[in-house]
Structure formats: C-alpha cells, structure tokens
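In what follows, structures are represented as structure tokens.
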Structure P
Amino acid sequence: MKQSWLKRNFGWIRDDFRHMLVELRKPETWVVIGMVIAFGLIAFLVVRMALRSDTLLRASHPGAAVCRELGEKLIAFLFFSGLLFVLCALASLGEFFNFIDCKRQQLEYGAKQALKGAAGWGVAAVSIGLSSLFLLDVYCT
C-alpha cells in the first residue's frame with residue numbers, strides 16, 4: 001500500500017504525539033513534572049530574593065532597595081547552598097528515574113531503595129532551598 005507524501009515525510013510527528021499522550025497517562029510522568037516544577041519554583045524564588053539584595057541593582061534602583069547588604073560569609077554560604085540544592089535536586093530526579101527503571105524491570109527491592117533515595121534527596125533539596133529562601137527573607141524585611 002502506497003503512503004501519501006505527507007504521511008511518509010511527516011507521519012513521525014503524529015507518532016511522537018501518540019507516544020507523548022501515552023506517557024502523559026502514566027503517573028510517574030506527572031510526578032517528575034511536579035518535582036521539576038517544585039525545584040524550579042524554589043530556585044526562582046531564591047534567585048528573585050537574592051537579586052533584591054544585589055548591590056548593583058540596589059544602586060541603579062534606589063527606591064526598590066528593601067534588603068540589607070549581605071556580608072561575604074553569607075554570600076559564600078548562599079552560593080554553596082545553591083550548588084548543594086542543585087546537586088540534591090538532580091540526585092532526587094536521578095533516583096526517581098532509577099525507581100521507574102527498577103519498577104519496569106520488576107525489581108521490588110531496588111525500586112523501594114530508589115524511592116527512599118529519591119525521597120531523601122528531595123527532602124534535602126527542599127530543605128536547603130527553603131532555608132536559603134528563609135535566610136534571604138530575614139535580610140529583606
């Protein structure tokens with residue numbers, strides 16, 4: 001059976017949309033999307049709050065300066081806590097992907113361990129992110 005030119009050259013788009021809809025029906029996909037949104041929201045809020053305390057931005061917009069100046073130790077702490085937040089968030093996502101893989105291979109013990117790891121790294125990432133946000137909120141009254 002001969003396929004039309006459109007189906008032959010662009011049929012892969014329809015197939016990709018079908019595969020995407022199949023993946024969107026799985027709860028694991030929505031958990032991953034939720035994790036990415038949660039980590040992204042925390043990172044956005046911390047960066048937004050940190051930019052309020054930036055010296056150059058306060059100098060260019062004196063009316064918007066509502067934060068005290070941060071010391072060098074606090075800036076270093078926020079920098080390294082940001083790196084640790086990103087590493088914990090990536091470890092959490094990686095462990096969740098490992099959970100999905102173990103679940104597909106029907107490895108029950110590995111799936112449980114990976115889920116515990118994902119929860120642990122996720123709690124660590126959220127704790128670090130929220131503590132940084134709280135610390136910046138204390139300085140920006």
Structure Q
Amino acid sequence: MAGAKFKNKKEFIKVFDKLFTIMSTDHQIGPKLAAARVPQRWEFPDLELVLNATYADPKTAKKGHFLKWVWGDEECDWEPDVEMRMESAVANKYFQGKENVPLAIALGRIRARGSVPKALKLIPITKPIYKKYREMLEDEGYDHLLV
C-alpha cells in the first residue's frame with residue numbers, strides 16, 4: 001500500500017477539497033493555520049495540478065471557514081510564501097502522517113522553495129488532521145488511498 005495512488009485528477013481534486021474543508025472548518029486546526037499566515041502553492045506534476053491555499057478573510061473566518069484555496073493559478077489572487085512540488089502519492093502520505101516532510105525535502109521527494117521554515121512550522125498544527133483524513137478516506141470508500 002506504500003504506493004497508494006489516486007485513480008485520476010478528478011478523484012484527487014474531490015479528496016483534497018474534502019481534506020481542505022476538514023482543515024478549514026476544524027475549530028482547532030483552522031484558526032491556527034489561518035493565524036500562521038503562510039500562503040502556499042502546491043504543484044502535483046503527475047496529475048498536472050496546482051493547488052493554492054491561504055488564510056480566509058475575517059468575514060469568512062467568522063462563519064467558521066478559516067482557509068481558502070483554488071485549483072490552478074488563474075483564480076489565485078495572493079502570492080505564496082512557499083512553493084512545494086511533489087507527486088500526489090507523496091501528498092497523500094503526508095496528510096496521513098506517513099511522510100516525513102524534512103526528510104522528503106532532503107531526498108528530493110518534495111521540492112520546496114520560498115519560506116520553507118515557515119511551512120515546516122505548520123507541521124505540528126496539521127498533525128491532528130492525519131487521523132481525520134484517514135477516517136474520511138475509510139468512511140467514503142477511498143481504501144485504495146490508505147497507506
């Protein structure tokens with residue numbers, strides 16, 4: 001299962017939209033990620049996808065959504081502090097707590113540029129998502145993505 005792969009681009013978008021919704025609306029994780037103020041751009045070359053994510057504006061945060069994200073660069077109206085490039089399977093492993101990001105950067109599984117130390121400080125904030133992400137994969141029939 002170490003090579004758990006998404007079936008296609010559509011599945012990746014669907015799963016990651018759900019994952020980011022979980023992070024955005026979780027009242028422990030979401031506010032901490034928003035307060036960190038680390039806009040990010042993630043590139044997934046195997047699926048030819050780009051995901052840009054940042055903190056939500058105060059009005060949206062009051063409604064319980066602390067993050068915002070867009071697919072691609074066309075609708076992105078913010079500059080990333082950090083850019084990361086990785087295969088979709090590496091991202092899947094990371095959000096399940098099965099990928100050591102500093103090691104993955106050192107070994108080239110993740111290529112990072114920009115304020116990498118700021119991004120690494122987000123890891124302790126996102127740790128609680130690992131279990132929630134795995135539960136979502138199990139509950140929604142994405143067993144092939146479990147690692």
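Assorted remarks:
- Test item: mean projected area of the Cα convex hull in nm², for residues 44-115 alone calculated as 6.3, pick one of P, Q: P
- Structures P, Q were shown, and distance in nm of label points 7 Å out along Cα→Cβ at positions 4 and 28 at 2.1 was computed from Q.
- Parent structure of the calculated result 1.8, given that distance in nm of label points 7 Å out along Cα→Cβ at positions 12 and 52 is the read-out and P, Q the choices: Q
- Structure (P, Q) behind the derived value 17.8 of mean count of other Cβ atoms within 10 Å over residues 36-43: Q
- Structure (P, Q) behind the derived value 0.65 of FRET efficiency 1/(1 + (r/R0)^6) of positions 20 and 124 (r between Cβ atoms, R0 = 35 Å, to 0.05): P
- Computed 1.20 for Rg/Rh (Cα atoms, Kirkwood Rh) - originating structure among P, Q: P
- Among P, Q, structure where helix-only ellipticity at 222 nm (-39500 (n - 2.57) for each DSSP H run of 4 or more, over all residues; to 500) as derived comes to -12000: Q
Each value in this text was obtained by applying a stated rule to the coordinates, not by laboratory testing. These figures come from a predicted structure and were not determined experimentally. Cβ atoms are built from the backbone, for glycine too; each structure is taken alone.
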